[in-house]
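Participant: As structure tokens, here come the structures.
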Structure P
Amino acid sequence: MMSKTTVAAVQMVSSPNVEENLETARRLLAEAADSGAKLVTLPEYWPIMGMSDSDKVGHAEQPGQGLIQDFMAAQAREHGFWLIGGTLPLVSDEAGRVLNTTLVYDPEGRSVSRYDKIHLFGFTKGEETYDEARTIVPGEAVGSFDAPFGKVGLSVCYDLRFPELYRAMGEVALIVVPAAFTHTTGMAHWEVLLRARAIENQCYVLASAQGGTHRNGRRTFGHSMLIGPWGEVRSQLAEGEGVVSGEIDTAFLAEVRQSLPALKHRKM
């Protein structure tokens, strides 16, 4: 197993226009590849941040086919990296609702893993209100896959508040968190929750966020970052489009777990 691997998180300020978002992602994925990244994640809702929540329903794809999935497969193949595709809308069994799905592609462009977001965001404060359950069907299964440096756990945005999901993944080297955290909740909780997940699971955390004011008026928090297993923020991008990259060091990971064997001390 390789000791050090460069990974990257893409940060976007996605628009209601799918083709426009594809071109932005294309440019930023090339930037990530130029940084030497062997694993890259896109943010939640990267292909479309509609003027209304229901806009994504019209762009939902069938598993294994569609413009967005073809793009992700081609990008993984072109750059020869593992691509965690943030989330895209996939068709569900319920009219008017979609699955908010993370698909993972290997360096040959093959779809190798899938995770449907389990926890759906609901929030009301003053005039700011969100209810993802109106347009999204929750997933039911924990998601992970094996990368060359170790096991990777899959989660999305609001999942971050539910530590039991991460325990259910088992021992992982990396947790990824594509997100579109609101600015309000992000200011209060984003970094502290990400660092907590890294510390308690003694692993790296790579968070890829939406970061700015979108055309629909929504403001997302950004602050995409890579966090080490000791809970330290390794690299970070506050707002706007860009790429955050850094190294996963499995030797350091093993050192942390050996010096403080918390995972072995678990009783429940």
Structure Q
Amino acid sequence: MLIDSHCHLQYKGLVEDQQGVLSRARTAGIGGFLNISTRRSEWDAVVATAAREPDVWASVGIHPHEADKHADLGAQALLDAAAHPRVIGIGETGLDYYYDHSDRATQAELFRTHLTVARETGLPAIIHTRDAEEDTARIVTEEMGKGAFPALIHCFTASAQFARQMLDLGLTISLSGIVTFKNAKDLQEVAKHLPEDRLLVETDAPFLAPVPHRGAVCEPSFTADTARFVADLRGIEAARLAEITSRNFFALFTKAAL
């Protein structure tokens, strides 16, 4: 069994045929899905899908692109939403300096709010970072100094140095279909050497379809393609990679096992 640790089942491209998407994924051996929210207006639908489907869980959070529109979101809103039994993670949250769709100071403030909630609830923070390694590392380090919290870097594309920093802080690293791209040689080197107990796989569907599906709408079923590629990189059987990443998922997202 594989778990897609990060997908957007409410997004265009998937939501129109959500049952078909889930059926195809289950047939491909995907036994669990973490349905990620990126703005407050999605929370109800994301949680409702998880409440309806026994192998789907939900997160609540605000993507850095949406930070300006949620600048007044306090920790209590996240805490209240996180109390739902199917909500197992906080995010996605973080910093995105590639697009800069939101003010950087606002992104940082909201990022810290999510990390505070992760600390208080014990639910993992699901961190997005793009072109913001230095500030992400600084904020995570500072917040860890106030008290530890579980967290992962989703869709990892950063440097080996950043990976080491995050691993040293106790974080998990999740690999998306990007690792299969021909121009992702540096990422592939990182993927080879990640500690076995800190590795997850994901699709970020409907985005970033892996080889051999480049150009298609990405579906959670494609987790299997990314997992096979990562298993080959690491010189292990795909079944072993599935066992490792599923175990890691439940070790990190402990509420999912309840």
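Participant: Please state which of the structures P, Q yields 50, 43, 34 when Cα extents along the principal axes in Å is computed from it.
Facilitator: Matching structure: P.
Participant: Assign the value 14.9, calculated as mean count of other Cβ atoms within 10 Å over residues 71-78, to the correct structure from P, Q.
Facilitator: Working through the options, I get structure Q.
Participant: Let me ask something else about it. P, Q: which one has mean count of other Cβ atoms within 10 Å over residues 95-102, as calculated, at 16.2?
Facilitator: Label of the originating structure: Q.
Participant: Output the label of whichever structure in P, Q has the greatest value of FRET efficiency 1/(1 + (r/R0)^6) of positions 7 and 55 (r between Cβ atoms, R0 = 25 Å, to 0.05).
Facilitator: Q
Participant: Next up: Which structure, out of P, Q, was helix-only ellipticity at 222 nm (-39500 (n - 2.57) for each DSSP H run of 4 or more, over all residues; to 500) calculated from, if the result is -12500?
Facilitator: Q
Every number here is computed from the coordinates shown, using simple stated rules; none is lab data. On a predicted model such as this, the values are computed, not experimentally measured, just so you know. Cβ atoms are built from the backbone, for glycine too; each structure is taken alone.
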